[in-house]
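So, here's a batch of structures to check.
Just so it is clear, none of the values below were taken in a lab; they were calculated from the coordinates. Every value quoted in this text rests on a predicted model; they were computed, and no experiment measured them. Cβ atoms are built from the backbone, for glycine too; each structure is taken alone.
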Structure 1
Amino acid sequence: MTKTYQAHFELRGSAYDRAMRKFPDARQAEFHQLIEAAELESGMVVADVPAGGGYLQGYLPAGCQWLAHEPCASFTNHGQPSEQVVPLLPLPWSDGCIDVALSLAGIHHIDDKRPLFREFYRVVRSGGRLVVSDVASASAVAHFLDGYVGANNSTGHEGVFLDEWTLSEMTQAGWTIERVETSHFHWVFANRVDMAAFCHELFDLRASTEADTLQTVECTLGVDDLQAGGVGMRWSLMTIVAQRS
């Protein structure tokens, strides 16, 4: 059995958070593709689970109400005191109070996603949506995470990545799948040195060097020199949009 989300990020959430604070715009395209898929509008109540360090909040359209839930105290700025430890489930909201629930790059640490999907179904109103964007099974990103990251970080990495079974789990929880997309984008940096430093801290790669990380990223994922300047590290996610009928 893989480690739980909590088991990973109670140990390395602080390193992840430091990397995101040092390079807050690196993953901008990743957040934008999720917001675009969710079709958010001003006045909507938006749930963010797991919320990490609250990075998504700054990308919401003006007028949205952001509700965050994060079980690991190693993250900060997600709407809960940093010393407060809470379980992932049940979600801390009443039935049908959420317009759109969002989950970005966190649930590949959950073996059986059906309890979470059922909780999302409970808190989202009729006609509301759930948008999940996470690593796809058998993708280059999945190989990078379970290979290089798992061999060199503080917790290991055995992802339960998104695939056809994930769609089945969602429909079993009551959701109607509207569309499934593969989003390709870049994590953007001023230079390759910054890119390696970000990845090294984000994934807590204690057993490797930044030079090794740079070489592996270039060989496994690919890096592009961007026309606007800087470099782009290739990344991709599977994005699922579902409706509560």
Structure 2
Amino acid sequence: MKRVSLGRRIRFHSSIPIVGVHLNWHEYDQKSQELLREADFICYPSRLYEQFFKALGKRIFPKNCCEFIGNKIRQTLLFEWLDIPHPRTCIYYGKSRMEKILQDFSYPFIAKNPVGSSQGRGVFLISSDEDLERYLENHNPAYIQEYLPVDRDLRIVIFGSKPIHAYWRIGRAGDFRHNVSQGAEISFDDIPESALDFAEEVSRRCGFEDVGLDVIVFDNAFYVIEANMVYGQEGFRRCGKRVDEMIGKIKLEEIL
């Protein structure tokens, strides 16, 4: 099987050539064009090329990346379709959004940018009519989710089909968010093995092959909050690891 990668995530695997991402086909030299034409498997093809390569019948790694990256609406639909535990979430369109939301949810609840937000930005705790009106001024559709009061979550990174890293993200006092970029602490203590099993099962069922899953524990049950295809590296740095070096030790032949 012939393999080639556009992205550099697997650059420590010398057996897979990396050709980079260029906006124009003619920017690839002749050798790179031949590699791409002949490849059976293309890794990290980028949003620009993924659908193109799929249309040509080429296999892609990681699967289900560009279709779901940064899109909370699609992720929620996927989790619900597969009966994966996920906080109760509803999407609202149109002028009567506020009325419909308040029929379904009681304060407080979570509202989010449905597409494109990351690092805790675009996530709001809605506690009053004023909060909701302010959110709805700039959000149509509205993405509304039940608030499960916990002080931390787990970031579990899956590569291929197995967890390769996990850590707690403990939110600052008074902040409902657990993002490291928002000041959350990182802890590697007491990671439940059952949480890793849960994340592995979620990624397998969803077809996610390189993903950071955000998982919370509420009432002794696990819930997946969202899937991050572009996940932060601080949790790796804090324990002296590099994700590309860790991936470099994995036998890709068992995955691709």
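Comparing 1, 2, where is relative contact order in percent (Cα under 8 Å, 6 or more apart) highest?
Values: 1: 24; 2: 18.
Structure 1 gives the largest value of relative contact order in percent (Cα under 8 Å, 6 or more apart) among 1, 2.
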Quiz item: Where is percent of Cα pairs over 22 Å apart, for residues 59-202 alone largest, in which of 1, 2?
Solution: 1
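Comparing 1, 2, where is Kirkwood radius over Cα pairs in Å highest? The partial results should precede the final answer.
Numbers: 1: 18.3; 2: 19.9.
Structure 2 gives the largest value of Kirkwood radius over Cα pairs in Å among 1, 2.
In terms of distance in nm of label points 7 Å out along Cα→Cβ at positions 35 and 123, which of structures 1, 2 is highest?
Once distance in nm of label points 7 Å out along Cα→Cβ at positions 35 and 123 is worked out for each structure, 2 has the highest.
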